[in-house]
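Coordinate-derived values only; no laboratory data. All figures in this text were calculated on a predicted structure; none of them were measured in a lab.
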Structure P
Amino acid sequence: MNSNIKICILRIEGTNCEYETFLSFTRLGASAEIVHLKQLVGAVKERERRYLKDYDALVIPGGFSSGDYIRAGAILAARINGAIGEEIAAFMKNGKPILGICNGFQVLVEMGLLPGFCAHDEIGLQQAALTTNDSARFECRPTLIKHENNGNCVFTRGIEKGCILKMPCAHAEGKFFIDEKKREEYLQRLEENDQIVFRYVDPEGNYASYPWNPNGSLYNIAGICNPEGTILGLMPHPERAFYAFMDSEWSRRAKSGITEREKEKTKGDAYGDGKKLFEAVLNYLSSRVDE
């Protein structure tokens with residue numbers, strides 16, 4: 001990978017997955033940096049100042065930004081829109097990718113960047129929501145998600161359509177929701193624009209309810225992108241599935257009870273499914289650098 005690719009991983013009080021996300025990019029050769037929002041706003045000493053335009057991609061990681069008061073991601077979304085909304089719009093206009101993981105997905109939806117049906121000058125107009133899980137409790141469990149995208153999303157290019165990935169989720173407000181008045185129209189647009197990236201499934205690959213869909217998400221949606229495919233939000237955590245040994249079943253598979261077919265499938269593969277997403281976006285960024 002090109003070490004000149006610069007990744008900005010945003011943090012504020014309450015985010016807690018920035019370091020794992022940082023490691024996921026640096027392990028693949030990128031130059032990642034954990035940047036506090038104050039550094040982008042300029043509320044720091046000049047030597048600590050950072051400018052969003054100097055980065056090739058922006059990541060909003062998981063956690064509980066500002067304690068998730070009001071709604072999950074609402075405060076961080078408002079702070080970003082108010083402080084660096086114009087920089088975000090310019091970043092998007094330049095085709096630079098933005099990734100939101102879990103709390104980051106919630107932030108992108110609150111900002112109106114996902115589903116992204118509005119014009120760039122209408123940032124802040126919310127079109128969907130990530131609301132309280134149907135179980136009314138925090139869900140922390142492995143999830144199986146099917147890749148539904150046809151190639152529009154830059155974060156999953158190279159991942160076979162229909163491929164089932166395993167990643168953990170950890171959230172209390174992950175239910176993707178669209179108001180009934182707009183639901184049919186928006187779902188149709190998501191399909192037509194190739195914006196549905198991941199959907200929750202059971203081990204047989206069927207769309208299923210709880211516990212396979214951990215939150216009751218509409219249409220089993222686990223992740224979507226914007227119409228341009230440069231912004232991705234997903235609830236499961238790819239940074240927590242970078243290596244194979246991070247899988248919840250890894251120690252069991254390592255024992256003799258594993259089938260010969262499973263042994264062959266995992267033989268020599270030290271990596272988990274999460275690596276695929278980081279690899280894909282870095283490949284995309286490398287192609288932009290080479291142009």
Structure Q
Amino acid sequence: MSTTIAFTGLGAMGAPMAENLLAAGFALRVWNRGPGRTDRFAARGATVCATPAEAVRGAAFVVSMVADDEATRQVMLGEHGVVAAAAPGTTIVDSSTNTPAMVREVSRAAAARGVHHLDAPVSGSIAQARGRELVFMVGGPRSAFDAAQPLFAAMGRMSRHMGDSGAGATIKLINNMLSGTMNAALAEAMSVALAAGLDPEAVRELLGEGAAGSRLVKTKIPKMAAGDFSPQFQLGLMEKDLRYFLGLAQELDRPAPVAALVRSQMQAARRAGLGTQDVSALFAHITGPR
């Protein structure tokens with residue numbers, strides 16, 4: 001008999017993660033705020049549920065992938081939330097990008113009911129989610145981390161236990177601060193490169209071979225050059241993650257002037273209507289009409 005998993009949040013990242021769990025042979029009970037996203041899962045044998053609480057019934061694990069602290073609070077701690085409905089011994093694997101404070105609040109509520117809680121956000125975007133190449137950064141009990149290994153293996157290529165509750169969320173915010181800063185730097189670099197008449201493909205190739213070479217150089221420079229800002233990772237979500245990072249830095253009394261500047265740029269781009277486009281759309285915001 002296959003292990004039953006409740007999956008909450010079938011958005012751009014959650015849907016391919018859930019599909020990979022189905023492909024690995026897990027039985028799925030799914031919930032999504034918008035019902036249309038559940039149709040293809042029903043067609044593949046998943047049980048579609050009306051609430052997170054209904055989804056968790058009979059599930060050994062819960063995987064959640066929602067937008068932010070507010071959505072996590074509703075899904076986990078709301079009237080029809082996961083924590084109140086989960087049976088003792090259930091393990092929650094929350095892959096949402098939340099603040100460490102939110103993570104610890106949910107973890108305490110879960111522990112009071114005998115439920116294990118892992119904060120397990122991911123590195124990677126839609127392509128990595130589809131290709132089972134996500135990297136899970138995990139905080140929480142080591143025993144629960146060990147028990148969840150089959151899930152991590154079905155959805156990604158690596159999982160790393162980072163420490164106690166909140167440690168996964170902390171390194172995720174650090175990771176996304178670096179990613180957001182790199183996106184901002186690439187937008188400035190490409191603005192100058194294209195204004196100078198350089199060939200964007202040559203720029204991508206050469207920068208990819210230099211000290212700044214990275215997956216972002218390979219994936220974002222072509223999007224900026226083509227003006228293709230179809231979302232791989234939404235700009236509005238990156239701005240939210242930078243805001244969370246700045247809150248964490250303030251709690252820890254650590255300066256973060258670079259992150260503050262990048263967040264202000266992302267905020268302005270979001271307010272200009274680019275929030276649902278790819279984070280590389282910051283290039284369009286700083287260059288204006290071409």
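Quick look at the numbers
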item: For helix-only ellipticity at 222 nm (-39500 (n - 2.57) for each DSSP H run of 4 or more, over all residues; to 500) computed as -14500, the structure of P, Q it came from; result: Q
item: Which of P, Q yields 5.4 [mean projected area of the Cα convex hull in nm², for residues 72-151 alone, calculated]; result: Q
item: Given 62, 28, 21 for Cα extents along the principal axes in Å, for residues 88-223 alone, calculated: source structure among P, Q; result: Q
item: Label whose coordinates, when relative contact order in percent (Cα under 8 Å, 6 or more apart) is calculated, return 13 (choices P, Q); result: Q
item: For Kirkwood radius over Cα pairs in Å, for residues 144-215 alone computed as 13.4, the structure of P, Q it came from; result: P
